[in-house]
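Input: structures, listed below.
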Structure P
Amino acid sequence: MENAFRVDLRGVVDLLSRHLYSSPRVYVRELLQNATDAITARRAGERDGARSPATVAIDVSTDGAGGLISVRDTGIGLTEDEVHTLLATIGRSSKRDELGFSRHEFLGQFGIGLLSGFLVADEISVETRSARGGGTVLWTGRSDGRYSVERADRERDEPGTTVTLRARHDAAEWVTERTITELAALYGALLPFEVTVNGRRTTLDAPPWQVRHASPAQRRHALAGHAHELFGFTPLDVVDLHVPEAGLTGVAYILPTTPNPAVPGAHRVSLKRML
């Protein structure tokens, strides 16, 4: 007689926090990544030159019950069937495969990434409306493995998704306006669309090495400031990196002095503009 495995979701979350994620702060990156993939999926399915809005709005508030964060995107959204399939089955292929898009177009896996929210919260709600039709659906998942799906009381004006979670008391430090603003800028400053935290933009107009300057000297000065901000030193020189075959662009900063062998090196690498 065959039987199905049972999964302890609390144990899975603990496994993620100890062995997959370096810190609870990565939940912000995962939520941003999910929103980015949703926007990418929606735009990939558009035709006849249509161009849907591309924004991610993060709202953070605090009260006596702990910090509350909601991440609202203008992406492709989910139908009710997709909500059951993708959010209720841990480890299933991600949204991109269900929608027929190739893996290289996306950054992560929605179902797995959403689990990272349980690093800081015991309950996650997802309100979503699909760009392919259907009403607004509300999914509520809990860290003990229970979930519910229902039609939302109010329809969203436009397709997209809002993920909301309230921090546990022991994780309140990870759900404050200051922390979220810093993390959104850290992970998503280079994203090619607007990301805001409580209305304040955290994305740049363009990567620093792609900004046009009046002269090479001004460009070098600006990049030197960028190096000092990221790594804490003023570079001896700046080397442009451009490998079209690999889709690689960027800059390398040359240290002004011989580094101490005991001090680890530092670098920043962004995949599809996400750190």
Structure Q
Amino acid sequence: MNTVDPAQARHDRIERRRGDRRLLAGAIAASAVALVCGFLAGRGFGDLVEVFRTMAIDSVFDDRGDGDPPYGPVWGTFAVLGGIAGVSLAGAAMRRYQGRPSGPVFPVVPLFAMSTLGLWVSSREWLPPLAVGVAVDPVFHTDEQWGFWGWSMYYADLWMPAFMFVLTLLVLWYAIQVSRRYAEMVRTRDWLLTYGRRVPAQIVDVKVHLGGDESGTKVVGTTVTLRFADVAGVSRWVTRRTRDTTITTAEVLFDPASPADEKKIFVALRRYPALSDWLPAA
């Protein structure tokens, strides 16, 4: 038996976590782990590419480097898993620290950047061909001219780091766009919580979304349609998709001066909603 409303307890727990410096320290530590893992993953991937590059530009009888143990690809594989875990933990910690509805995208950017650096460092150590343009056979002397694949792999030390660099820039651009949209959403939400109108809403329709397993019968989310009345008594309808499957109450936050502006309508589908529970109507 509990004497505290579970919804109120959840609200208080989320608010206590917001601004907790221990979460910030955890996010920084997880990000540092992700950075190291990103570099090791990029370097390990580069070492693996070198194997295929050597096969493409030299004969199978080229035994240079055969005695080196494959530590790079092995550690790179573990580093990929560590990088994913680090980014996930950093995002989860920042979500709780900032009271966000979802984790930020920015931790992925340094992961890609360090992977690019690791690949570039590895590419500086790749073995040169025995002869440019020819796959030299030192045993049977049946040399073969390079084709498209051979020339592509010969210049892989240039275009692969460049490709990863461009990919990192694209991820950075995407993260900036997401951050700007989130910042605008937060400004609008905070303004509405101060100057807007908060009213209860009636749940008029719940559309269940199925999927997530082979049978396709697992509930993975819902689309909720709500009805609320503005300051003039006019009924208005808004929808919001959510991963929650048990929805019993709803509130709407809107600008009384412009109730038709959907960009200034937020929905909360919980009792005692925390800041992160107020989401834009979709």
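Comparing distance in nm of label points 7 Å out along Cα→Cβ at positions 39 and 231 across structures P, Q, the highest figure is found for Q. Quick check on the output: -17500 is helix-only ellipticity at 222 nm (-39500 (n - 2.57) for each DSSP H run of 4 or more, over all residues; to 500), derived from one of P, Q. Which one produced it? Going label by label, the one that fits is Q.
As an exercise: Cα extents along the principal axes in Å, calculated from one structure in P, Q, equals 90, 39, 37. Which structure is it? Source structure for this number: Q. Here distance in nm of label points 7 Å out along Cα→Cβ at positions 47 and 247 is compared for structures P, Q. The highest value is that of Q. Figure out for me which of the structures P, Q the number 16.9, 59 belongs to, where Rg and Dmax of the Cα atoms in Å, for residues 31-118 alone was derived from the coordinates. Computed on structure Q.
Each value in this text was obtained by applying a stated rule to the coordinates, not by laboratory testing. Since this is a predicted model, take the numbers as computed values, not measurements. Cβ atoms are built from the backbone, for glycine too; each structure is taken alone.
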